[in-house]
Structure I
């Protein structure tokens with residue numbers, strides 16, 4: 001790792017580059033300085049790697065050896081007792097209590113809600129001229145979380161939650177998330193004070209929903225599962241922990257899924273051969289397939305995976321070291337952080353020939369290991385909602401392309417730009433939508 005200046009100005013500059021321009025700065029730095037790569041940031045030194053064997057080593061490290069990077073800043077969103085913030089024994093306990101909500105029959109129960117929400121939201125936009133696809137996918141993703149995770153079903157309360165969440169998300173600034181010293185309310189004025197007001201408003205709504213869910217008995221939603229989950233000692237999460245977990249699931253699954261849907265629709269629309277093959281697979285299901293059957297289609301899954309590979313929603317997985325680590329011939333010591341660079345792994349030409357080309361077939365030709373394809377991170381701290389997000393992405397995308405004709409209005413692929421902690425398509429993917437004629441599935445670039 002070549003030695004470089006690490007003073008305050010360099011730390012501020014490199015932090016800005018990673019936040020504002022990761023898609024260009026990270027590949028350039030790896031090419032210039034090699035792998036592993038030392039990135040000095042205002043939150044400490046980060047050693048990044050895009051080498052699959054080193055990513056595998058990071059993910060295989062014991063749960064006690066690391067914790068999330070800059071967790072103090074993210075705690076403003078999640079709260080201090082979420083699975084994202086915890087480590088070691090408490091982290092494992094929370095994961096064990098949460099994971100059953102995202103497997104088996106529970107996932108199947110969510111499928112119809114995902115499809116119904118997609119039909120409703122897109123149906124309202126169809127035939128109304130130009131719309132931003134990101135606005136629609138955000139609404140779909142948000143309503144799915146409100147219904148399937150929070151357990152809110154009444155239309156008026158769903159809308160109230162959607163408004164509260166959107167207001168809070170819009171108040172979030174990457175600056176105070178990645179630079180926690182900016183988390184000052186300043187006598188009730190400024191960006192952080194505005195965010196805290198929106199946070200408190202949503203928190204009160206979550207308290208009320210927990211009380212309602214407890215009175216209503218066990219249901220099919222995630223909140224109901226959390227209220228009734230017990231660990232091996234019979235203990236359960238308290239209300240503060242549950243609220244923190246609900247917020248974590250919200251931020252892990254809302255923006256990320258909405259953005260992934262935008263990238264996938266844009267990619268399909270720019271590749272007619274992909275659209276035709278996907279059309280054939282979707283039409284083979286018949287007139288009214290079950291939503292779960294859509295999610296099981298192999299080429300649809302390959303399309304979603306290739307979109308996540310080429311357009312990662314986050315560009316790196318960051319971990320604070322709590323124990324020494326030998327990585328790529330270098331001896332690392334706490335408080336150094338390590339990072340698996342998703343962007344660098346996903347554009348490795350040895351793993352993915354022609355890495356900048358959109359080729360879903362590569363996911364049918366071979367199976368990639370968790371250190372080779374890592375859109376949801378990996379290891380002990382892999383995104384707990386990964387199965388839910390991947391399932392939703394397939395159900396919504398398949399429903400959209402089966403039942404609506406989509407025309408892209410931007411002649412070129414959008415640039416990836418920072419949106420909070422995620423990388424989203426600039427401009428939100430402007431499109432027109434019309435209901436598909438019977439027997440047609442189409443996504444096309446204008």
Structure II
């Protein structure tokens with residue numbers, strides 16, 4: 001730690017860094033930032049930076065408001081979009097109380113606590129997200145009341161000289177400059193929709209990378225005169241934006257999900273992990289899909305999962321076991337497809353890991369796989385096969401979450417109660433709206 005701190009202080013001096021941003025997230029996953037002068041960084045390492053936690057969504061109650069932001073020197077990076085004018089760097093922070101205890105409401109700590117439980121069992125949790133988002137001409141709506149995408153291209157389309165092409169190239173370069181490895185980037189199925197896949201990393205690094213990724217994408221969009229949104233379903237009749245996440249557990253250098261000769265090369269540990277995710281999927285959905293709009297994506301078709309089942313290379317299932325690559329034991333993994341691009345990655349990954357670990361601990365039995373396109377089955381066929389629906393609305397998801405011991409235990413009492421309270425308010429505000437749909441269909445007729 002001291003070596004890392006020394007490296008940070010030396011780099012700040014050598015590179016002429018003028019501002020150091022300390023980053024953390026609130027419970028909903030909104031990035032928070034405070035800028036320090038370089039001379040203050042050493043003091044922040046030693047004592048943390050004090051702030052009023054009660055002023056930030058879900059972090060503290062008013063009577064226990066003081067918190068400290070403690071920068072993690074391992075996350076130090078110079079922000080490339082600031083250029084050489086007033087070079088600016090950032091570090092993620094761990095939040096503590098004034099007496100040095102981890103802040104129970106810090107999403108990063110919720111994930112670290114769950115990763116520590118996995119480590120006690122000898123596991124390291126690796127994740128690889130595929131992040132979708134839309135590029136729009138601006139944040140203003142078009143004449144038809146819909147967002148206006150930057151192009152009308154489709155899946156994997158190559159648009160020479162197009163906005164999205166230049167945008168992805170610039171974004172990937174910037175992500176690489178900040179130390180975030182990118183595996184793929186391409187145009188997605190919707191007009192103006194893009195996908196960038198981050199390389200496998202441990203879940204804490206991945207969550208930090210996702211928060212940085214969203215900021216980079218927004219900054220590059222502003223630079224290029226367009227607007228980027230991670231809203232789960234910004235346009236009617238077009239695909240939503242998901243964040244399919246590939247996951248695996250490793251014991252040292254050994255992939256705990258791999259077993260030679262087993263079906264799909266998937267070990268008992270891997271099968272129990274999937275069973276845990278399936279059993280607790282409905283309970284964690286209010287976090288992995290935390291907005292009213294998230295359910296427009298889940299129930300809007302276009303490869304979004306709506307039913308709790310798993311399959312081998314079945315893109316209509318909630319959980320997919322991708323094709324095994326011969327002689328690549330490291331590649332055996334599971335893909336969770338419900339997560340959307342607007343989720344809080346710290347809380348989501350904590351709950352997905354907790355559900356999988358529960359399956360391993362309790363040795364949950366994995367149900368039969370889904371071999372058909374689940375969307376094309378009839379309601380009675382799905383019922384006969386035991387494919388229960390995911391929650392159809394945020395309200396529905398909150399009912400599952402409220403009864404979940406797993407979610408309460410993983411998030412901790414304060415985060416658990418805050419998420420419930422905040423999301424109930426969102427649902428109440430949404431439910432009280434009179435929508436254009438109602439006016440168009442009912443105003444003249446009734």
Structure III
């Protein structure tokens with residue numbers, strides 16, 4: 001059984017590393033928005049949107065099976081991981097050949113030049129290896145290795161991109177090469193590592209993973225579409241400059257997602273341990289603190305995002321200020337439904353999860369198609385928020401259907417959703433009342449400081465290096 005202190009400590013360092021990485025991204029984003037034209041900035045975000053969609057299809061997101069495989073193949077975990085990497089490589093190569101045989105169609109569909117499609121596939125070939133290393137480290141609570149790799153990748157990507165934009169005549173090409181190259185180098189290193197650790201590739205592991213992953217692919221694809229379709233459709237209906245405005249605001253708002261992902265890196269392995277031992281009361285007890293802490297910190301982020309938007313993009317991007325609150329609140333709902341997805345993953349109940357995600361993504365697409373041409377890019381933030389609310393309700397139903405409603409307190413979560421939406425609209429009003437908002441920020445900071453002082457012994461424990 002894993003120590004709760006170890007979970008808390010690893011969770012803290014995942015959050016710290018991810019926010020440090022985001023800090024690096026934030027420090028370089030003002031450089032990118034000034035070195036790149038709005039057109040190039042929009043095209044780069046279009047590249048990222050398609051990459052995030054294709055990554056799910058071509059790699060099958062095989063690392064998602066590790067949450068259960070850790071228990072089912074405990075003695076042969078590294079062999080299982082190597083088998084997943086090889087399967088990911090095979091599928092990526094097949095899709096690369098399919099797209100290259102139909103170049104004209106896919107270049108038109110993606111709105112991306114052929115050289116960038118080739119770079120995208122090189123990136124997708126090696127990035128899953130890095131992701132699997134990170135996932136393995138999180139499930140084994142090896143947070144030092146995970147934090148080091150995460151920071152290394154972030155720094156090398158940011159610094160390399162800035163240098164290549166300055167050196168190469170094609171600045172967009174420099175930005176994309178700066179993204180791809182560090183992932184390729186680290187992917188090669190970890191490929192050698194996993195080959196030496198895993199040694200054997202077993203077809204039986206593929207037979208185990210594929211039935212779990214195939215339903216999970218449309219789920220993740222739908223989630224990616226929920227996150228990326230708005231920018232693709234804004235690019236189509238409004239143009240690349242509006243895509244740039246929305247993309248920067250979305251980047252600011254998804255600091256909340258970064259925080260959620262960081263916490264989930266520690267929570268999901270712990271949850272797997274608890275579910276394996278049927279410790280439902282302990283899960284529910286921890287979930288109150290987990291959800292409350294997350295929403296408290298997320299609201300603080302939402303209060304300050306206008307300043308972040310100004311710092312990152314300058315005055316020319318301030319038109320996107322009202323995108324921030326609904327995007328950030330949508331990310332909060334994404335955090336909530338991920339808690340239910342973790343349960344579904346562990347129970348291998350992925351078919352219903354996939355159907356629900358497809359429904360939510362379809363609703364999002366239809367709403368975007370109706371409202372973006374009429375109301376512009378701001379509509380995309382609210383259609384995405386509504387879709388995430390719908391998805392949360394679907395996943396709550398799915399967990400209830402498989403007989404695990406007692407894992408979380410549904411009434412508590414409903415209350416959090418209602419309060420979160422009300423506070424979102426309050427914060428939107430405060431964007432036009434700077435003095436009142438700053439008073440709220442000061443009160444928030446004082447309360448946060450009070451919580452830190454009240455729990456100072458627990459906080460100090462996170463920085464101690466003794467073994468726990």
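Since every read-out is calculated from the coordinates, none of them should be taken as a lab result. From a predicted model like this one, the values you see are computed outputs, not experimental measurements. Cβ atoms are built from the backbone, for glycine too; each structure is taken alone.
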Ranked by distance in nm of label points 7 Å out along Cα→Cβ at positions 294 and 430, which of I, II, III sits at the highest value?
I
Taking helix-only ellipticity at 222 nm (-39500 (n - 2.57) for each DSSP H run of 4 or more, over all residues; to 500) from the coordinates of each of I, II, III, which one would give -16000?
I
When you work out mean count of other Cβ atoms within 10 Å over residues 286-293 for each of the structures I, II, III, which one comes out largest?
II
